[in-house]
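Please go over the structures that come below.
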Structure I
Amino acid sequence: MLRLVVPKGSLEKSTLELFTDADLPIIRGSSVDYKGSINDPRIESVRVLRPQEIGAYVSDGLFDIGITGRDWIEETNSSVHTLCELHYSKNTARPVNIVVAVPEDSPWSSVEEFPQGVKVSTEYPQLTNAYFESKGIDANIQLSYGATEAKAPEIVDAVVDITETGRALRAAGLKVIGTVLTSFTELIANPEAYANPDKRKAMEQVQTLLQGVLEARGQVMVKMNVSKEDLDKVISILPSMKAPTVNELFGGQGYAVETVVPKDQINILIPELRGSGASDIVEIPISKIVH
């Protein structure tokens, strides 16, 4: 039913892992195969292509649904429907920023200070041109095919580049003086396909599975037994998503308590629970959480 396209390159491994964890494993003949399949009636075909192209292909109706970054959607001026953002790691997900950077010793501290004709290198010429036009600056924009941060100041005055932490730019002796765009990875759909009730239902079901996996990442289920006397004390230290589930044990021997907590807190939490009177504590991994 759905023609799916997923990104090749830096997001490829994590995207394939996401679909596998969502019980939608993508099957390919080899790791370099551009075609794949999913053993699911909702997915007709799978292609693995560069994220730079995916927004335009989905916009043009070559695919019904795909995954790419907001940066490439904007750069290619693609008309798509965003189903959701996909934060690949629940704990460490950060947006990436398209930024303007100049050498540390540059006299400019803001984009507004740039002179007309300033030379700028970037892999995002359309985004960059629109950004500088909005600032009233006629920039000389040069297309970069990689290693953009290495081109200032010998080749250009400034660069427009993608960064998550800014570490690579600082290592290259550059400072950030402006932000063009903030981008997350998105699950996108062709608007006409999304208007089809059957395809929309299939898209939303796939979305539910993917988001359920991402919601579960970094979370664990904790179960324990607690006496009546210690129940309030144990409940008070549980960092639960919602109110924990509490059930009375057979014969009135206390209570069974279970809840979902952040994985990165479990090493502190379990000893505290034990010290507060909880017993038979069990930590259980979670594959999906669907609200």
Structure II
Amino acid sequence: MANVLVVANDTHGGRSLIEAIKARAAAGDASFVVIAPQNKPQSGMVIYDEAVRDAARHRVETTLSALRDLGIEARGDVMDPDPFNATLDAVREYGIDEIIVSTHPETRSGWLRRDLIERVHDATGLPVQHVVVDLDADRAEATQTLVIANRTAGGEPLFENLKQRAADGRHRFTVVVPQDGGDGRHAAEARERLQALLARLHEEGIPAAGGIGDPDPFTAVMNALQFYRVDEIVISTLPRMRSRWLRSDLVERVKRATACPVEHVVVDAAAASDDADEPGAQAA
């Protein structure tokens, strides 16, 4: 059985990529390993490794989920930030026999500008299939909604908003919970909130994934726009008198920074203490 390596980044889950893997699976005698490099964020002064890994895992999971829906089993991994090194590391680690590399069209692809396909073929001597994914053409398949929330992630107004969006048409949700600080405890608290919301969405049959993000919410949004495909944004906060995010003008700053529609959902978290507000009010 041939071990087939699938290498992609922003184009994970793209229709052309999934069709290429489906065709290779139909040819028989193949197992698949799906990888993504860990992108270095372009926003923020500090790189939070766990948030970077979460983003890469989410991209991989987008392809793995689509393959599971087709009955195709595959393994996934996150690798070195450099796509060339990531590919060679995976070839050595997994005993790869064939490679599928997915990129944006030539006019948008940094990987093609760096001759990634040719370099991988020359370095490995393996067959390399190049798949071009046009995500703009894929947008009709589903709306990709980015959800930013922290202390309000468990609030009913946010949950009901997302349920309504899912009922109105095909949506996929990416939830990012900015962590309160850079240590392990804060990351664990953010992950707990993230997992609780994802579990509720999954119980409703709503496709959702995500990760924790930079403590500064604006930086978390900007990094998410880099890491994920996003068509619209939902930002959940406490009411204005209690929300540090609103006092830092987060919603309006995000609207000015992106062409995506931005909706603000207010959650009156009555159980929160007077000082329990969203973290990360500093300017990005």
Structure III
Amino acid sequence: MVAQLQPFSLFEPIGSGIPLVCDSPHSGTNYPNDFCHAVPLAQLRAGEDTHVDLLWNEAPTIGATLLAANFPRTYIDLNRTVNDIDPLLLDSIWPEALSPSEKSRLGYGLIWRQLNATTSIYNRPLSIAEVQNRINQYYLPYHAALTNAVEKSIKKFGGVWHLNLHSMPNNAYERLQIKNNPHPLADFVLGDRDSTTCEPAFVDLIEKQLKSMGYTVARNDPYKGMQLIAQIGQPQKNQHSLQVEIRRPIYMDEITREPNHNFQIVQNDITKLLKIIADYLRERQS
């Protein structure tokens, strides 16, 4: 556990930049002292997108911006709207109107109430002040940094391509309470909210390259993308946003959270993909 910490790490482009902004909102592993969770830390860590920021850490070398959260998503989830708060989590009435989503119903809203269907994170309700502190000290600064990176790209290049980076547990369908799924979880899931947040050619490029490397790829199944890509992705304004989910067992041990024997291979493949993306975007700018 740590006391108040810098909410994010920002890595600026090296050399000549490209209009690519990558953000890893769920890979943080520093747990603030005021978390006060009632489940063991080892169990709580199952909510992390552990090492995702490391898998994509060469993004700045190809001219992209990389932003990564330092705190865990179970503390406060950056990929939710600020009013996606579950009233069941609170010890009193929230001072403003709330809009809890289906994620909140499952226990995974702005502030997670559940770790899974049977495990509660807390043994007491949270106070309004606790939640407001998490919003003010962690959520809002991260979103401000991401907004600034996107706006800088738009100002410099006339547009932006945004990759929202995640990993997914091997039991993703079970966690989402999706039953009778006809096929296994793909190695990579590309989410563009059913073709509404990103130009098709960019999604096609990434899917083609990943498949050529031997990975299975799905689109919007089971993850379509949430708040971050919905907010940024406006293709009609030359703002493109794509969520990329990586199946955790292909690069790490889900129990120990340690990189597995395949980690370096996956990291190298992602670096190759980043270079192909850079070439694509430079051609667009020429």
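Which of I, II, III yields 34 for percent of Cα pairs over 28 Å apart, as computed? Mind dumping the intermediate values first?
Values: I: 54; II: 38; III: 34.
The read-out comes from structure III.
Of the structures labelled I, II, III, which one yields 3.9 when distance in nm of label points 7 Å out along Cα→Cβ at positions 125 and 173 is computed from its coordinates?
Working: I: 2.8; II: 5.1; III: 3.9.
Traced to structure III.
With semi-axes √(5λ) of the Cα gyration tensor in Å, for residues 37-148 alone coming out at 27, 18, 11, pick the structure among I, II, III it was computed from. Intermediate results must be reported in sequence, preceding the final value.
On the way: I: 35, 16, 12; II: 23, 19, 17; III: 27, 18, 11.
Derived from III, not from the others.
No lab work stands behind these numbers, since they all come straight from the coordinates. Computed from a predicted structure; not experimentally measured. Cβ atoms are built from the backbone, for glycine too; each structure is taken alone.
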